[in-house]
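Values quoted throughout were computed directly from the atomic coordinates according to the rules given, and no laboratory measurement underlies them. Being a predicted model, the structure only gives us computed values, none of them experimental.
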Structure P
Amino acid sequence: MTAGLAGLPIRDELRGHTPYGAPQLQVSVRLNTNENAYSLPDEVVAAMERALAATLRDLNRYPEREAVALRAGLAAYLGHGLDASRVWAANGSNEVQQQLLQAFGGPGRTALGFTPAYSMHPLISTATGTGWIDGRRSADFGLTVSDVVAQVREHRPDVVFLCSPNNPTGTSLPLDVVSAVLDEAPGMVVVDEAYAEFRRPGTPSALELLPGHQRLVVTRTMSKAFALAGVRLGYLAADPAVVEAVQLVRLPYHLSALTQAAASAALAHADVLLDTVEAVKHQRDRIVATLRDYGLTVADSDANFVLFGQFRDQKAVWQALLTRDVLVRDVGLPGWLRVSAGTPAETDVFLAAMKELV
């Protein structure tokens with residue numbers, strides 16, 4: 001915290017914290033933020049340009065407040081019998097999760113997550129005045145039914161965060177774990193599926209459990225598989241009552257007309273945009289196999305990134321890669337680093353650098 005902040009009457013629970021963010025450095029191979037390495041296809045760019053152009057003359061008016069057309073498009077994409085009443089959209093899945101904590105968390109309430117997991121969950125909890133509880137994972141970063149049930153029973157949290165695939169480990173959850181949490185948890189269960197499109201065949205989605213589970217929420221994003229990190233569009237699927245609840249706390253006209261237009265145009269070309277998913281998965285699997293051939297320990301991944309180690313000093317390895325013009329992520333997990341799956345050329349450079357280092 002800066003000297004300037006120290007002189008302000010900032011909330012006590014915010015003191016000593018630093019803003020979230022990965023290093024934004026100028027390097028040739030940037031593999032630290034799990035972006036989709038492939039640029040938007042020309043036909044999608046053209047469609048988005050037309051959609052934005054049609055919106056520009058009406059920017060003197062507020063956007064469509066409930067984004068019903070966009071939500072209907074997202075529901076159609078997800079399938080599972082969903083419609084607009086069961087989908088909500090906001091500025092990235094982070095805002096969606098913040099709204100969930102504003103509605104179901106807050107002062108005097110707690111949220112439980114199983115770390116290592118997405119580092120924004122405890123930060124959003126702190127920002128909304130929700131107490132954060134660090135849950136445990138096994139040595140292979142997995143979660144078992146007995147593990148999660150015992151921890152939920154111990155802490156009785158108002159909100160439980162489950163990540164599948166998990167960030168930073170890339171591991172997915174079997175549905176019996178999610179079901180067990182739903183049966184035991186007294187409050188909301190949020191399954192963060194930001195990387196769901198990159199799952200290996202046969203890996204289920206918690207969307208299958210939505211019928212009959214009013215307290216289940218599944219969050220997704222268009223930042224990863226859709227290659228729209230710059231648009232900032234996240235969404236949830238849940239019971240209509242959950243959508244009503246987050247509408248109580250959302251800011252007025254929170255999704256700009258430009259965001260809605262760009263996201264809707266992208267959804268209309270989902271098949272084209274998702275063509276890159278298989279290419280990314282191929283590079284991910286290549287990274288896993290090659291790093292294991294190098295003798296490193298690598299976590300199984302259903303995401304577009306790979307967690308690898310175990311190093312005596314991961315910071316030294318991170319720096320050694322940076323000197324070779326490759327930027328990966330030090331997620332603060334001793335002995336481990338995370339690398340995003342990039343293009344074939346980027347993967348070549350990363351793997352060649354790692355071969356030198358090991």
Structure Q
Amino acid sequence: MDRYNLRDNIVSHEKVEDIRFGYIEDISKVDKIFTVRTNEGVHHAKTVVLATGGNPPQIPDMPVEGTEAVTHAMQLKEMPSPRVRAKLDARLSANIVVVGGGLTSAQLADLAIRRGVTKVWLLMRGPLKVKPFDVGLEWVGKFRNFEQAAFWTTDSVEERWEMIKTARNGGSITPPYKKILERHVSTGRLCLLQNTTIKEKKWDTVSKTWSVSLSGGSQTLPRIDHIYFATGVQSDFECLPFLQTMCSDYPIESCGGLPCITENMAWRDDVPLFIAGRLAALQLGPGAPNLIGARIGAERIAWSIQDVLGAKESGNDGGDAGKRRFDYLTGRGSRYDALAEVM
């Protein structure tokens with residue numbers, strides 16, 4: 001998790017290592033506050049918003065050897081890798097494997113081909129699914145309020161979790177990228193294998209390539225120069241290292257690896273640690289990782305933070321002017337009032 005400090009238009013890129021909530025004698029003896037420890041130092045706050053998106057990316061059956069030739073999509077720095085680029089510059093053939101059934105895998109395959117990779121094998125453990133969005137249209141169309149209302153009126157978090165799984169239904173690609181993949185397949189640059197997984201991979205220290213065997217033995221691959229995993233990330237908040245103290249001191253229930261947060265998006269009623277994004281899906285619904293979830297989550301959290309800090313504190317940088325700016329940012333009242341302060 002990274003912490004970004006937006007005060008005075010400054011962004012601070014720091015890795016959060018621990019979050020604690022309690023009394024600090026030298027700072028706050030009356031109210032509990034957060035102590036956020038990062039690799040750069042310690043920060044204190046009355047409220048904290050957690051928007052991490054999920055757990056750190058992990059490669060299935062991560063090998064001991066050949067780690068320089070295997071990359072998770074979320075850790076990608078360049079495409080193709082320097083070693084593959086060197087082979088292409090020397091006019092040698094280079095082959096790569098992309099694992100994943102979502103839009104990211106299709107984008108990686110397309111990018112690799114456009115940048116000169118000789119051939120790409122795209123492996124999907126299930127069938128190719130084509131959808132305009134990564135959730136069903138019923139969740140993003142004009143009648144989405146019906147689905148959202150049904151979600152919010154469920155009797156248990158288990159029901160919500162089942163609705164989330166059904167709505168997202170694994171990885172998918174968009175119709176435009178389906179056409180792109182079909183074009184690459186027609187040129188012979190792409191081999192799309194559905195219902196296929198890597199059965200075994202062995203690293204050759206001499207040739208610096210992979211020997212890859214597939215499930216079912218349907219196809220034999222040549223030596224592979226690089227394997228890319230576009231397999232997403234796990235959502236299990238209890239495995240996040242920087243939340244271990246919070247889970248110990250202020251335990252909460254979980255379902256499907258997601259925290260059972262309050263309707264106000266807080267960790268608990270007595271803990272103003274607010275959750276946004278993918279980890280807030282039990283409150284926001286299947287669209288939590290998307291823009292629609294971001295909008296709803298941001299609105300709820302903004303209201304909740306104002307309740308925690310109080311109306312007086314929200315405008316402490318300029319009385320009514322500060323309050324009008326806050327109202328503008330949270331969508332309250334007339335936004336022209338805030339614009340008048342600038343004019």
Structure R
Amino acid sequence: MSKIFFVVAALLLSSCVAVNVSENKIEASPIKNKPKNIILLIGDGMGLSQVSASFFYGENSSNFEKFNTVGLIKTSASSDLITDSAASATAYATGEKTYNGAIAVNNDTISVETIVEKVSKQNIATGIISTSSIVHATPASFYAHVKQRRMYEDIAAFLPTSDIDFFAGGGSQFFNKRKDKKNLLEDLKLNGFEVSTTSLPTSTSSKKQAILLADDAMPKMLEGRGDFLPDATKLAIEQLSKNEDGFFLMVEGSQIDWGGHANDAEYLISEQLDFDKTIGVALDFAKRNGNTLVIVTADHETGGFTLAAEDDNYNSIKPSFSTGGHSATMVPVFSYGPSEEDFGGIYENTSLFNKMISLFEQ
């Protein structure tokens with residue numbers, strides 16, 4: 001009698017739940033909606049203590065509190081236990097585990113197609129925003145292919161003929177003050193871009209947008225950058241969402257990392273709060289739109305940043321650092337919107353690409 005009971009129970013269970021085995025885990029696979037749009041926000045150098053800082057130092061509630069689905073990403077490069085931004089961004093952009101310094105190339109320096117290049121073939125609009133130079137490692141890994149991250153002029157040369165519909169950041173010197181004397185700003189215009197070098201446009205355009213507002217990196221928040229990142233994100237969403245086939249937008253809060261490298265808590269926290277505000281812009285759109293997935297993560301942690309008690313006073317926080325470089329700690333990933341449940345758990349950085357691209361597949 002007991003054997004019959006267990007057989008019947010097993011049959012009933014299998015008829016109710018579809019099971020997938022993925023990365024050594026068994027999980028339910030309910031039928032779910034795919035998002036039309038994906039907004040990927042990368043806090044460069046942002047570990048869990050950096051995220052926590054937005055809870056303790058912000059004037060308003062942190063936008064991280066709005067997420068229900070949270071996971072962890074393993075960040076090592078193929079060449080090193082501790083990744084740099086180039087190898088990590090390449091993993092996110094291409095699904096390829098590669099060496100530190102690589103920009104969308106594999107271990108043999110062969111180009112690997114990026115998510116921007118892949119989804120553009122489906123008429124999905126794309127955008128890139130950064131508070132660093134637009135040719136810096138993280139943004140570059142989504143559109144360029146070079147063997148070394150500091151080949152800035154070579155990286156810039158990819159943008160005029162790229163599939164990107166909107167980009168904003170710094171780095172104008174790599175377009176119009178080049179060693180080869182080329183003026184890539186004119187090439188951008190010839191390839192259908194409206195070029196802005198003095199201020200962020202206040203409205204959307206029928207043309208593709210190339211926005212370069214600094215010679216190299218954008219100013220620090222402490223130097224008066226203001227709302228560039230949230231405003232550029234809002235403008236990009238307004239423009240890209242006009243596309244009926246959807247969009248992919250990558251937004252980088254670059255200088256969280258630089259505050260970590262400098263072991264400068266005030267610099268780091270001010271950049272973290274700016275990034276938090278930008279997350280709010282993306283979440284507000286996603287809630288209104290209903291068909292947008294927002295993913296927030298980091299490429300790695302920088303500085304070994306901690307929010308330690310000041311001496312024996314457990315009501316006073318003293319931010320501290322253990323290194324001027326990167327650390328090997330896993331980084332958090334937060335998701336909101338259709339298919340957000342796919343992004344919980346613990347997985348390799350390359351899996352983020354695989355999860356995103358599967359949602360765009362038709």
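Give the label, chosen from P, Q, R, of the structure having the highest value of relative contact order in percent (Cα under 8 Å, 6 or more apart).
Largest value of relative contact order in percent (Cα under 8 Å, 6 or more apart): R.
Consider the structures P, Q, R: one of them gives 156 for volume of the Cα convex hull per residue in Å³ as calculated from the coordinates. Say which. Write out the running numbers ahead of the final one.
Numbers: P: 156; Q: 195; R: 168.
Source structure for this number: P.
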